[in-house]
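Every number in this text was worked out from the coordinates using simple rules, so none of it is lab data. If you're wondering where the values come from, they're calculated on a predicted model, not measured in any experiment. Cβ atoms are built from the backbone, for glycine too; each structure is taken alone.
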Structure 1
Amino acid sequence: MQDAVLFDAREDGIAIITLNRPSTRNALSTEIRAGLFAAWDRFERDPALRVAILTGAGEKAFCAGGDLKEMTETRMAVPPRDMMPVPGDNIELTKPTIAAVNGVAFAGGWMIAQACDLCVASTSAQFAITEVKVGRSSPWAAPLIHMIPQRIMMEIVLTGKPITAQRAYEIGLINRLAEPGQLMSAALALAAEILDGAPLSVRAARDMVMLSTEMGRSAALQAARDASEHVYRSEDAQEGPSAFAEKRRPQWKAR
C-alpha cells in the first residue's frame, strides 16, 4: 500500500504527493485513500514542510474519481464521511496546498483538486463532476459556489459534461495553465512564490480566506483581525520592513 501514494519531502520545504496508480487512472481505491490520509497527516505534522503539491502519476489522469468496481463489489450506498481525506471537512490542514492536474479530474478527482487551496493544470487536463452519469451524488461540491458563478456550477453538476482546462481557467477554477511537460515546473514555481513570503503571514492570509468563506462580512473581519494579531507582534513583522529598507532579502524566522 505504501507505493499507492508517493511522498517526496524536498529540502526547500515543498512536499510532492503523487497518486501512483496510473493503470487505473489513479482512481480512489482503498489503498489510494489510505495513502492520502497518511500523506496529508505527514505533511501537516512536519514543520519543515510549508507547501504541498498534489498530482497524479502518468499523463492520462490526475484522478478519475471513485473506484466504481470497488463500489459495485461493496454495494456502497452513502459513503462514510471518513471514506477519504477532504481538507476542510474531515481533516484540517494549516498550510497551503496546490493541485497539479494532469489529464482528467473527474468526480472524486475533481473533489480532491477542489479541496486544495490553489490549482495549476495542464492544457490537456479535463474536469467533470460526473455523478449524474452514474446515479450517484456530489454533496462534496457545495463549496464550489465560493469559487465559480452559480449558473456555471449548475450546468456542470446537472450535465456531468467535462470542461477543458482553458474553460476551467476562464471561470476561475484554476490559477495557472501550463503545457503538459511544464506542469510540475509551473506548480513548483507557484509554491516557490508562496515560500518567499513570511511563514506567519502566509498562514494568516490563508486563514483569512478560509474564514471569509465561512462567515458573514463583519464576523470575518473580526476573526481575521484576531488571527493576524500574532503576525503583527512577531519578529518577522520587524524583519520585513528592515530588509526592504536595507535592500536585502528578509531572513524569516517564523516567530
Structure 2
Amino acid sequence: MADEILYENRGRVVVVTINRPESRNAINSAVREGLAAAWERFAKDANARVAILTGAGDKAFCAGADLKEMALRKLGQLPRNFLPTLNVNVHIAKPVIAAVNGVAYAGGWAFAQMCDIIVASETARFAITEAKVGRGFPWAVPLTHMIPQKVLLEILLTGDPITAQRAYEIGFVNHVVPANQVMPKAIQLAETIADNAPLTVAAAKEMVYMVTDMGRMAGLEAARYLFDHVYKSEDAQEGPRAFAEKRKPNWKGR
C-alpha cells in the first residue's frame, strides 16, 4: 500500500487515513491506488467490522484532486473508475464512516459522500468547487437523494463552501462535534455498529442503497428477499436467546 494511505487496525475498527497533509490530502495517483488497496484489504478482513476514513492533520479531510498532477497529465474527461468510490465501483458490505476533520472539497466531498455516515468537525467545510475550475461532477448524482433540490443546485452552481452545521441541517452530515472529538465520536459509532449482528448490518446497508434505485413496491419485495437469509441465520436465534439470558450476544455472522 502507498505511503499516502495509512491503514490501522483498532480491533474491530479499521482507520484509513489519507496521508498528504502538506498538500491538504489532495488526491493523486498514489492516493487512488492506496485507497483501492485499503478497501480490498478491509473487505477481506474477517475481524474488521467497520472502517473510518479520515485525513491527516487538522486542516483538510481532502481538498479534492491534485490539480497540479491533473495539469501535468493534461487530464480531460476522467476514466469511469478514476476514483475508487464506495457503493459505486467498490462494493463493500461493511459500513464506512467519514471523519471529516477539515475541508472536504470537490473529490474530498465525493469521498465523504460515498461513506455511510459522516462525522464532521465544527470547523469543517464542504464544497463542490468544480464550477470554479471548469470541471465536472457526474459523481454528484446520488446527492439528489440526500439533499433537497434547491439546496443542491445552489451548492453545485456557486461552488461556494458550506459549514459543517449547514451540512448537518440539510441532512448530509450526521454529527457535528468539536475538532478534538471527531475521531472519538467516529470510533464510538463504529464500536456501536460493530456490537450489532453483522448480517443484519450488512443487509441494512445493502437495502438502503438498493432501494434508492427502485420504486416502493419493488423495493419492499427486494428487501424481503434480502433479509431472508438474516432471519434464517444462527445469529437470528442467538440475539433473542442472549436477550433472554441477559448476556451480550456472540455473533457468528452466519
Output 4.3 (distance in nm of label points 7 Å out along Cα→Cβ at positions 33 and 153, calculated) maps, among 1, 2, to structure 2
Looking at structures 1, 2, which one was distance in nm of label points 7 Å out along Cα→Cβ at positions 121 and 233 calculated from, given that it came out as 4.3?
1
